[in-house]
1. Using mean count of other Cβ atoms within 10 Å over residues 23-30 as the calculated read-out, with 13.1 as its value, let me know the right label among 1, 2.
2. Determine which structure produced the value 22 for relative contact order in percent (Cα under 8 Å, 6 or more apart), calculated from the coordinates; the candidates are 1, 2.
3. Check the numbers for distance in nm of label points 7 Å out along Cα→Cβ at positions 223 and 287 across 1, 2 and tell me which is largest.
4. For the read-out mean projected area of the Cα convex hull in nm², a value of 22.8 was computed from one structure; give its label from 1, 2.
5. From which structure (1, 2) was helix-only ellipticity at 222 nm (-39500 (n - 2.57) for each DSSP H run of 4 or more, over all residues; to 500) calculated, if the value obtained is -22500?
6. When you work out FRET efficiency 1/(1 + (r/R0)^6) of positions 47 and 319 (r between Cβ atoms, R0 = 25 Å, to 0.05) for each of the structures 1, 2, which one comes out largest?
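Since every read-out is calculated from the coordinates, none of them should be taken as a lab result. Quick caveat: nothing in here was measured; it's all calculated off a predicted structure. Cβ atoms are built from the backbone, for glycine too; each structure is taken alone.
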Structure 1
Amino acid sequence: MSLLPYALARPFLFSLDPEAAHDLTLASLARTQGTPLTAVYCSAKVSDPIELAGLKFPNRVGLAAGLDKNARCIDGLAAMGFGFVEVGTVTPKGQPGNPKPRMFRLPEANALINRLGFNNDGLDAFLANVKKSAIRQKNAKSPLLLGLNIGKNAATPIENAVDDYLICLDGVYPHADYVTVNISSPNTKNLRALQSDEALDALLGRIAERRETLATQHGKRVPIFVKIAPDLDDAQVEVIAATLKRHAMDGVVATNTTLSREAVKGLRHAEETGGLSGAPVLEASNRVIRQLRAALGKGFPIIGVGGVMSGADAVSKIKAGADVVQIYTGLIYKGPALVSEAALAIKKSR
């Protein structure tokens, strides 16, 4: 149980610029993980195992990619009770991302808008941090699963995007429990074009081919998930589902942030460009999850993400067809207690 209620820390954090608060939080986690100060934010892990894509998830609540882009805080995040943690998005080369300011709170809507743009230190630094994590050391007794999320550099032309994904896949493959291919961030120019029929088919074809080579090379088959956007119509979801199955992808992460502003019209910062996350994305994400489940059938792993701000929200994702869920913005608004709340609610709902 955490020694410090998040309600005491939140007013201070929310008095800061959102990105400054984010950076301060990550720096604090990086400094305190593996020390007695972990007691400030630790929580017992709810046991609710499920097997997906050949992996045993200790419980059904994970951290979404984007919070820990450089994999600096894996051990600290593990202490919060997550069953799995996804870090990244990482790109082959380090890049600063988009100009600041680029993160905005919409507290009336329990939402964020960000246009960070895959700001990260690059693949080499990312892998060094993964290797340093205590729970990734040989013989470490942690049931936490680790997902590594990969993307393309902003300077790489979209027609050469596959090259960046393959570089990242080669690098992360030996160190990941699963890999997520991020083709759905709205903050890298033209990235979402990779969700279109021909582009997605070509990308996943090359990734599937490389995965076979890597599986032979490393003597293990690492599951590959694909992260998609909520701003897709029925026909697009059908095409994506068919393409995932055709190339034997192991699962799908649904969904990323939305470009829609319908739910936040009139609020301060609502017209800022970037992806909207938090409570307003819940139903859009659940709609895509329902469509994916109908198209993919039973047994195809779906990670549901978008708008989980409570245990009830987490359960709604499972009822929509997700197998497990992820949180990010909910962690910022509700704090680490949301992890166990969501995991217990899902466990009790079945």
Structure 2
Amino acid sequence: MSAYVVRRVISMIILLLLLTLVVFILFSLLPADPARLTCGKGCTPAVLEANRHKLGLDLPVIQQYWEFMKGLFVGRIYAADSPDPVVCNAPCLGYSFKRGEEVLVLIKDRLPATIWLALGAFILWLAAGISVGVYAALRRGRWQDKTVMGISLAGYSLPSFFLGLMAIFFIVIRLQLLPYPSYVSPFENPIQFFQTMLLPWIVLAILYAAFYMRLTRNQMLEVLGEDYIRTARAKGLPERIVIRKHALRAGLTPIVTAAGLDLAGLLGGAIITESIFSLPGLGSLAVNSVNDADLPVIVGITLVTATFIIVANLIVDLLYAVIDPRVRLVS
């Protein structure tokens, strides 16, 4: 097991290094000039050259990448030879001259809202998707199964912006069951936090739970047809033991994969949901940065989101080894 974990951790580190290189090269090849984007209306060639020097864009691309990597570990100073150098503390993901803040500080300020949104929706959709999917599989072909599949198809087909707008219109505006969303930290005002996050959680959970219902049902039907399930039933094991300890555990592998990647993707920001419910998360920060052409922030969010996905892959691989020990033997 230890050798399996070491191999996966080394692979993750290599992927993270390759990730920084690919992202940096891609954004360095963009036709937009970051120095001009920070120049303003009164841009002159002298000001443009000064901005380029301040951003370190007058260096060769390889040296720019090296400075970027050094900044991740030891910090970075922009325009060290100028009268007003800009210090970016480690780990430095860059500096937004448009906002006058470090990229990491901007991300840290927005990350809590995204984390709470992702975790709340994650718990709801897993609980609903897996339990209802198992229920539908055990009643295959009956009206309960057809009803669940019809509901999941409808939920999977509805776009998130439609569900979000309908939730606000009927629950907040017409029925006034909840106040208009206004995000606060759960440690400052738990009641307002719950009232604000309840609708976004439900909207995201509906979309993902619909997929997990179908996935769980299909996996359970496949596993329930295996020989060892029939053998367990022939031995007289109670049905709940057969389902919980044998069928469900064997069918968890693709569910774990999808859940890990979906959660990691949401941690990068649920752009539509955050925009509809005015949540100050990474998704809204990404949209604003694109509108403002704030390339350092875009690069930082891209790296953070991709890092979440790579780490989630590592966690999924480790969970594979726990759920199915055969994975350790073939990996």
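1. This value belongs to structure 2.
2. Traced to structure 2.
3. The structure with the largest value is 2.
4. Corresponding structure: 2.
5. The structure behind it is 2.
6. Result for FRET efficiency 1/(1 + (r/R0)^6) of positions 47 and 319 (r between Cβ atoms, R0 = 25 Å, to 0.05) over 1, 2: largest is 1.
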